[in-house]
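**Q** Dropping the structures in below, format is structure tokens.
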Structure 1
Amino acid sequence: MEDATVMSATHAHGPLTGIRVIDLSAVVSGPFGTAILADQGADVITVEQARGADMIRSAGPVADSAQGVSAYWSAMNRNKRAIALDLKQPAGKQLVFDLVATADVLVQNFRPGALDRLGLGWEVLSALNPQLIMCSISGFGPDGPYAHRPAFDPIVQSVASYPVVQTDDAGRPQLVNTIVCDKVTSLNVAQSVCAALVARASGAGGQHIELAMVDASIHFLWPEAMWNLTYLDHPSDVPDLSSIYKLYRTKDGWAMVYPVATTAHWEGLCHALGRPDLAADPRFADIQGRLRNGHVVNDELAVEIKRFSTAEFVELMDAADVPVAPVNTREAMIEDPHVRHRGIVVETEHPTAGRIRQARPPAIFSKTPSGLRRAAPCFGEHTDEVLAEVLGLSATQISDLRSSGAVC
């Protein structure tokens, strides 16, 4: 790829430079959120259990030479330092106390009550560091009838009704084909931690944030997927946006056009297709009409659009200023001219995994750029570095801890 962007590890002063995060979380809901903080300059120290590495180190593609840096792990743990501690050993637990004393933030997604049983709960840690911000993530929250349940993305999707929102034309509910509940929870992790940091800077001190995946997922789903269940005094039955969100087959592939948008867009679409009769049809005169008659709109457009190749149709709509896109494959997305122009997909060289692709941090800061400073770490890669640099331990002390099994 002759014009591929290769991002080097040169950005050292993101907006969160100087903030230290101790990340006790695993899998996705915590680590993807702390990766955003790390991208923006925070010193994120991820703590894996000495008795077993994070399960996603072995999930998805993982090269033999990569030493546990799977493709999955690399996307969610870049820019972090990794240490491995045995939290069930007093010496390992004491190291957590020592790290927390130096930290601004702690993030964890143990099952509710698990950290308390380890003696590492909020009351203990906040007494140690009153300025600490602690974010506790769980599937269903610390209370309620589902609090005890293990939570994975499709489980939370199902409780939050995502499959029903995704119902196909045959009436079968469908899961969203990405870990949407995990990811939207992670976005809330990053945002809520930053909000708490702002509050602390204004004098509020440290505080505990509780985030449940089901809460974040229903909040994310609500605005349009639950619009018919919003008014309590005024019953409504407006079809879902999905009734008119359809992909259209072309001569050689698929395209997406957006007929619900402004009247100008709708009229431009109709006239570009040579169908002024649709633009003049009173059933489709406004957004409400196009939604309520979405099946008719889709049937009419399907007939017209299949006359064109994808490229022809996209060019026609673009010339008419109508929202349009080809339906990219994964490979085509990487090569899409706009994606390439924006430098969204970057290439880096990982010490063990070789060349890897990633999506760059999406927020572009004019004065404090975020960036890719560190490759995703191997298991326990920075244990010695962190214990020496952050806690001031000697090589002999670290060796003794390792011999005892308190660290890896």
Structure 2
Amino acid sequence: MSKISLKYGSVTLAIELKAQVLTSPPPQNLPDPAEEIHRALANPIASPPLAEIVAPGEHVVIITSDITRYTGSEIYLPILVEELNRCGIPDHNIEIIIALGIHRKQSREEQRKILGGIYGRITVHDHECDDPEQLVDLGQTSSGLPVQINQRVVAADRVIVTGTIGLHYFAGYGGGRKSLVPGVASRTTCMATHFAIFNPPDQGGRNAKACTANLHGNPVHHAILEAAQMIKPDFLLNTVLTTGKQIAKVFCGELEQAHLAGCELAQALYTAPLGKPVDMAIVSCGGHPKDINFIQAHKALDYGAQAVHPGGTVILLAACPDGFGNATFFDWFNYQDLAIFEKALRSRYEINGQTAWSTLSKARSWRVIMISELNREQTEKMGMEKADNLDQALQMAYKQLPENPEIVVIPDGGTILPVIQQHR
């Protein structure tokens, strides 16, 4: 027996049981952030340094993530601008575009947090996905994906892509090409990139390779990479962060190759090996804000379920004080037959609908007991069972578990992906 702490919203719960705890140890001897950024800029991967790419008089656009995805931008953007200044690019020839995708616009205070010390010095714009006058049509990818991109990005002499590399539950990994597509793409393009998760209609279902921590054969990754390369970006700067949001390493260089190098480190930091699937996983999203609403919490369910054999049990701790996270999300659960649900989603695709479909799919493959502020009716309509607290959830779970069940506990389920070694 061991005592394990689990975050739930803004509180910490304690559990005592025999279980394997899945975590990822932080890297030893973290670098000084500024020194690491300078090192990466001076040693780009598959690319000349910035001094050999940009020329005085050119207009440079830097793309960076919005406030929902911490990247360390307040550290690296001032250093990047300093490097451009050194290369003969003055402040007035530099613009920063915040890659919102289809997210809401940023407040001035949020922009200040993103830009750090250069806020007020460098012109900054939020991307606008719904204004056709601010978008340029670049055509289609080989798979038919429409590519409509922010006109400021297309008009720039040089484009520098920044962000962070983490796990992504159907694009494999975040960062790299995703800052461009869907980051500075139209709503139409954003929706089309997400739709690539599905197999062709005659086959049906989700493409098995469109999954977390996989790029090989992943149709979503290949679609967005091809679309991003149509923009012809000149340079990439991506961080890889520890689970505590400290900079572990910085990767600079060519869009694809530098990103792939960063993905290798992200895999080491964010995955936890497991010998075989277990009977039950107890999964915390990691507390606030990772469980602020169900759409955010879904990532922990998606990751945590991968530790459990089909038909096994997942206990999900997800406070969800803000409810579902989107006004139309719950409406999709009016479809309770997965085949009919999928057909409806294909005919009028919404990203929230895809998350709902993915949730119901998992609830039909595993027994999911959720502890949250959502009521019983809401929880059950999503295919899950409602528990008022962790003790009650355990009592419910043990009634259907085998004697001496194999259990794992995942305290940071929104970050750590269990990987079954025998399947690799």
Structure 3
Amino acid sequence: MNREVHILAHLKKRVGTQFGKQISNSTDCDKLAAVLAQKLSVNISSQTLRRFFGLIKSHSKSSHFTLDNLSKFCGFQDFKAFSRSYSNTELELFFSNKTINDHDYWEKSEQLCRQITDSPELLVSTHLRLMAFPQARKYFMEHHPLRDMIGTVYSQYFSAYLKFNTGSEAKIFAYGFLFQSAFLLQNAELMELYYNKVKDTDLHAEVHVIPAGLKFGVQLLYADFIGNEFLFRKYFAEMKRMRLHYIAASEKSVCSFEYTVLESLIFTKRTTEMKYLIENNTFQKNSDEDFIPSQRMHTHNEVWKILCAAAYEKMGDKENTAKYLDNVDPDRLEIGWAKYYSIIYYFIQLKTDNCNQQLTIISKLKTLIDETYFSYFQTLLDDHLKKFNREEKETERSGDYRRVLVS
């Protein structure tokens, strides 16, 4: 049963409670229609009510007008307010605390992130407990997707999330993260599976700007990975057209459409396309509609600088690489994001450092890769170490040769 079905079933019960008995026949619908007309001064036919309560078969969904007025009958401003109340009830039960605003839920969710990050046992037990609270799982996964842990059993959280969230936005969000997990674990078979899942999910107008960018990021990265130039060009052209539809949404979001696509492209050598995304990025002008704490905004700002530095390093643009890299503060990356993006940050440092801090950076990378299990980054580090050791030997041989000439 998906989220919408859960909420509609809950609304039916609440209407019955408010009416004085559960609606079970046509007579009840006639009486309810009269009560609605009297109390709300609205005309909702008994036929419409019979369809809503499933007393007659119908393949069409109830209108916003019907849902809003039934929600008002139950004491809510509209159906959106009723849906939020239903979700918050589950959050209260899951966190075992009566909270009054989104900030409280965010803080408790953040605390849970810290706990499961430090405890493999709690990671498993929390996953099992979240299974009983679909809306709590939805809130937790959508507000705190832990990139640092997508190389672990945490990836199962996304599969469980999809059990009760089956819309296009939810599919792109979950399958997109599962694709990233497969890519970082170098599992080509799973990459193909999740790429197809993302590709086959329609991108309609109601999909949020971040999943929309993620859809194109996944498709572009996979096309590049398999070396299909025609497919890459096709997806990039589609992405350029679609970004125009998301400019207004990007202006209201802490994370733009272009930013989200760039997150995937930095793993390629597509420098022209990366430059296009940076130069055409849509920066935020208005606050997000939903509650977003300052720490998340700080994290996105640091990530943008890291992404730009990674792109310019691949372009061979030393000036812009230094411009962005020198302004990164890894300590501002929040829990669940810090390790993943720090790895990318240190790799850029490794490529731009003149051997002054090579050993220190390599040590940090080894620790982070061991903690995250990202074999993709391990392969990059192994390749760098081979090159580093080769250059060291060549330097030693050159030194020996110079000493012979001097002697």
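Nothing in this text is a laboratory measurement; each read-out follows from the coordinates by a stated rule. What you see is a predicted model, and the numbers here were worked out from it, not measured in a lab. Cβ atoms are built from the backbone, for glycine too; each structure is taken alone.
**Q** Can you tell which of 1, 2, 3 yields 20, 10, 7 when semi-axes √(5λ) of the Cα gyration tensor in Å, for residues 172-219 alone is derived from it?
**A** 3
**Q** Please state which of the structures 1, 2, 3 yields 11 when relative contact order in percent (Cα under 8 Å, 6 or more apart) is computed from it. Kindly include the intermediate steps, with their values, before the conclusion.
**A** Details: 1: 24; 2: 18; 3: 11.
Derived from the structure labelled 3.
**Q** Starting from the value -8500: which structure in 1, 2, 3 was helix-only ellipticity at 222 nm (-39500 (n - 2.57) for each DSSP H run of 4 or more, over all residues; to 500) calculated from?
**A** Going label by label, the one that fits is 2.
**Q** Related question: Between 1, 2, 3, which one scores greatest on distance in nm of label points 7 Å out along Cα→Cβ at positions 124 and 316? Write out the running numbers ahead of the final one.
**A** Details: 1: 6.7; 2: 3.3; 3: 5.2.
Top value of distance in nm of label points 7 Å out along Cα→Cβ at positions 124 and 316 goes to structure 1.
**Q** Distance in nm of label points 7 Å out along Cα→Cβ at positions 260 and 276 computed as 1.9: which structure among 1, 2, 3?
**A** Structure 3 accounts for this read-out.
**Q** Can I ask one more? 3.1 is what came out when distance in nm of label points 7 Å out along Cα→Cβ at positions 84 and 268 was calculated for one structure; which of 1, 2, 3 is it?
**A** On the way: 1: 5.6; 2: 3.1; 3: 3.9.
The read-out was computed on structure 2.
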